[in-house]
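Visitor: The data blocks that follow each hold one structure.
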Structure 1
Amino acid sequence: MEAYRIATLIIIAASLLTAVLVYPAAPEQIPTHWNLGGEPDAWSDTAYGLAIIPAILIVTALIFGAMLKYIGSGDTKTRRATGWFIVMVLALLFGIQIFESLTVLGYPVDPALFFPILFALFYLGLSILLPRIMKRNKMMGIRTPWTMRSEEVWVRTHQRSANVLRIAAGLTLFGVFYPNHIFLFIIIPAILALIWLVIISYLEYKNLREMP
């Protein structure tokens, strides 16, 4: 079995075990959503609140797993990178569950510290995975009109994505110093990185066409 599949199963098992262990000590109402300042603004009953993230995690794993099987690239390196992307998404969800669980148990973690670090690590992970996606596919990658027209533009754009995503991770960490706007520091760097990668793909395509 591929290592990323084993990692997927471990994260799912850890998520379910966490919910089971937290349930006996949880209060009747627990937070299930946080505002832009990292403060809880939605609550639910314990069973639903503890089950929702493991349920989302399992459904996400099943959907991505099916997509990888039926529409993913046949290239081994690309398929493995996509598999590890699934693991990263599940780990991100599990990280949010850990934050929720600690809050429920009365050991709250500062959201201004937790979430910027969590998402910065996610963006760093993407900076490692995207350059490994060397073949165009229907599931994962920087899919623009220009990368989909040229294999060379696809490769060049993905190679340049590493530095862009590292910068996005660094910008995300600045959310630590602005606790009332931490989620803006998570969302805006990702949007800016996406826009810049679209521009890069266009410029690479234009340069390639102008070459003799």
Structure 2
Amino acid sequence: MFYDSFLSRERNSLGSLLVEKTFEKLAVIAAGYSPVKILEIGIGKGFFYEKLKNEIPMMEYTGIEASNVLFKEAKKKGINAIKCFVPPFPQRLEKGSFDLIVMSHVLEHFRDYKEVLEVLNGINALLKPNGKLLLFYPCARDYGIDFFDCDYSHSYATTQNRVGDLLFDSGFRVIKRDSYRACFNNFRLFFYILSKAVKLCTFLNIRTRNTFGKNPLTVAEKI
């Protein structure tokens, strides 16, 4: 059993809407690189797959999922899913064949920087020349102690600077940086203040308090 509680997590209607809008924006960004063959590491509830399919109906999508429960849900949706942990990557994935690889809220679940480097080097090998890697992850500095408290499997503290250095040492160059609070990447001061104000409401559950936590986006290109 690994992370099976993720599927049963409840969200209110506002939270669900914000998550949906976030993945819509990520899908538009991903589609802007005109990928055809796509690998997602960590399918989760399949939100990114569903939004990306709207943007790229003819895409060749493969997803990796470690959770048995989430894997079964992905198969029910007709998703081309592989159940495994990474690293290592399954041998059935052809090296140098993917246009785009995506990890949304996955990087922070790896054990340490050595494992992250192993994963990033594996991704580099799977990508075509000039292939793209899209990473979306929580900012440990912004979340503070909630980075670890909100999820027992958060092991590696992710920040935009740390991720950039890891990518450089794995044969990538960063081509896009941004950050979001929920689905918003504008009015930064307003949402920063809102985020800090919500965190002070200790009567709210931890996931609600983290609704407007900072989540960086980094897109890198294989060099």
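Visitor: If helix-only ellipticity at 222 nm (-39500 (n - 2.57) for each DSSP H run of 4 or more, over all residues; to 500) is calculated from each of 1, 2, which structure is the one that comes out at -11000?
Guide: Label of the source structure: 2.
Visitor: Kindly point out which one of 1, 2 the value -0.27, -0.62, -1.35 was derived from, the read-out being log10 I(q)/I(0) by the Debye sum over Cα atoms at q = 0.08, 0.12, 0.17 Å⁻¹.
Guide: 2
Visitor: Looking at Cα Rg over 2.2 N^0.38 Å, for residues 160-199 alone, point out which structure of 1, 2 has the largest value.
Guide: Once Cα Rg over 2.2 N^0.38 Å, for residues 160-199 alone is worked out for each structure, 2 has the highest.
Visitor: Once FRET efficiency 1/(1 + (r/R0)^6) of positions 112 and 144 (r between Cβ atoms, R0 = 25 Å, to 0.05) is calculated for all of 1, 2, which comes out largest?
Guide: 2
Visitor: One of 1, 2 was used to calculate distance in nm of label points 7 Å out along Cα→Cβ at positions 48 and 80, giving 1.7; which?
Guide: It traces back to 2.
Visitor: Right, something else. Work out which structure the value 2.0 belongs to, where distance in nm of label points 7 Å out along Cα→Cβ at positions 64 and 128 was derived from one of 1, 2.
Guide: 2
Each reported figure results from applying straightforward, stated rules to the coordinates on display, with no laboratory input. None of the values given here were measured: they were computed from a predicted structure. Cβ atoms are built from the backbone, for glycine too; each structure is taken alone.
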